[in-house]
Structure 1
Amino acid sequence: MSYFEYNDVVAGYTKEMDIIQGISFSLEKNSRIALIGANGGGKSTIMKTISGILPIRSGSIMFQGEKLSTLRPHEIVARGVIQVPEEGGTFPSLSIEENLDISCSRKEAKEHSRQNKELVFELFPVLKEKARQAAGSLSGGQRKMLSIGKAIMAQPEILLLDDISMGLAPKVVEDLYHTLKNLVDQLDKPVLVVEQIMEVALQFADYGHVIQQGRIVLSGKSEDLLESEEARQSYIGG
């Protein structure tokens with residue numbers, strides 16, 4: 001059994017329409033997997049099912065041998081399944097440091113809070129410089145850094161990144177993913193990334209799945225997908 005398994009999952013927001021139509025994939029302990037595709041393909045819906053926000057109709061979601069699809073969202077977080085959302089994820093009225101501190105709800109997170117905060121400040125020096133400022137004063141890119149920092153503070157066993165490039169300038173996205181590569185190397189945990197920008201996602205991940213209309217239409221090693229015209233056409237057709 002793989003570290004994480006998404007098995008033949010069907011899910012949707014109404015009884016009349018299934019957004020995810022029998023998708024399956026898995027992650028090993030130290031793997032980086034990218035789900036890529038155009039808007040509306042079902043990528044973020046997959047993330048919602050993993051986090052327990054959206055119930056599944058059939059199939060199963062397994063993490064370290066336990067069925068996540070029977071748990072509530074807070075129980076899933078308690079297992080170390082931590083998501084950086086597409087937007088939001090921070091408390092604007094709280095300071096940056098307060099945002100980081102309240103993310104240590106798990107026992108494991110509390111035990112590692114000091115070293116995790118040091119890691120966050122090492123990766124994102126601007127957060128250390130502005131630690132006592134309200135999170136609402138940050139730029140869009142800095143708020144995304146804080147969202148990632150909060151995920152680090154939660155001591156993830158698996159990290160879910162949902163379209164974190166959304167609304168950011170290309171240079172900010174490039175810098176953010178460069179930092180994420182360093183982060184993943186230090187955390188030594190699996191990462192599932194959902195991303196609209198195909199090149200960014202595949203340069204970060206080891207392996208990718210192209211999602212189109214609720215199905216996986218193509219899978220392969222990142223370097224192969226980057227050179228594949230079929231992958232580009234499937235992506236454009238999403």
Structure 2
Amino acid sequence: MTSIKLLYQRSVPVTDKISVVIPSVGEVIDNEDTYYGLVNIMTASPIDMMVPLDDAGIDFTKISDYKLFLLLFRELQEQDTSLLFGDLDLKKFTLSVNGQNGDFALIDGENGIRIDKGVYWQIAATLRKIHHLEKNRRRPANEEAKAYLLERARIKMARDKKRMKDSQLESLIIAMVNTEQFKYDFDSVRTLSIFQFNESVRQIIKKVDYDNRMFGVYSGTISTKDLSQDDLNWLNNK
């Protein structure tokens with residue numbers, strides 16, 4: 001899936017009956033906590049949820065991303081998911097198991113809609129692409145490392161609960177609007193899709209880094225021999 005396929009889209013078809021919505025910046029900022037909470041559920045790896053899994057008696061190293069999604073699906077059903085899936089009604093889905101191979105799937109029998117492992121992976125990959133999220137592939141090497149990761153995660157969770165979290169999207173909007181390379185104001189930025197905005201943020205960071213490197217080249221503090229072709233070209237959006 002390339003960026004150009006998402007740039008002007010407001011939804012991405014995954015199957016003939018399931019699409020992932022690409023909401024506007026305005027829609028996200030008005031529902032930020034809920035929206036990013038839903039994205040986190042859909043893209044979470046077990047290591048991201050190690051503490052609640054451990055509290056539930058589940059070894060986070062022995063559960064797959066898909067099985068984690070199935071465990072969290074009830075939480076999705078209790079929320080408004082229109083900014084993720086439009087008018088898809090998750091409340092109509094029930095868990096089904098294939099008697100022949102033991103595979104699990106979520107089925108909306110009324111409308112003939114199925115969410116299996118393949119569909120889930122496509123949804124998660126689309127959301128990661130929209131938000132520049134990297135899949136967490138870390139795995140502890142042994143039991144000692146696993147215990148250490150859990151301990152650190154619990155400390156961080158307790159610290160985060162005591163700290164008021166600022167809006168990351170709001171901070172990005174303020175920074176971008178006050179950057180000369182960004183051509184939108186506080187009102188017009190709301191009309192961009194969240195993918196367009198995320199791509200703009202990444203591209204402007206790349207352009208600012210490029211300008212700083214070129215200043216170093218012209219001032220003689222950086223040699224072009226030490227720079228890659230990507231460093232010398234701010235136009236690509238890798």
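Just so you know, all these numbers are worked out from the coordinates, no wet-lab data involved. Note that the coordinates shown come from a computational prediction; the quantities given were computed from them, not determined experimentally. Cβ atoms are built from the backbone, for glycine too; each structure is taken alone.
Here helix-only ellipticity at 222 nm (-39500 (n - 2.57) for each DSSP H run of 4 or more, over all residues; to 500) was derived from just one of the structures 1, 2, and that gives -10500; the source is 1. When mean count of other Cβ atoms within 10 Å over residues 28-35 is calculated for each of 1, 2, the greatest value falls to 1. Which one of 1, 2 has relative contact order in percent (Cα under 8 Å, 6 or more apart), as calculated from the coordinates, equal to 23? The structure behind it is 2. From 1, 2, which structure was percent of Cα pairs over 33 Å apart = 33 calculated on? Label of the originating structure: 2. Looking across 1, 2, the calculation of mean count of other Cβ atoms within 10 Å over residues 52-59 that yields 12.8 traces back to 2.
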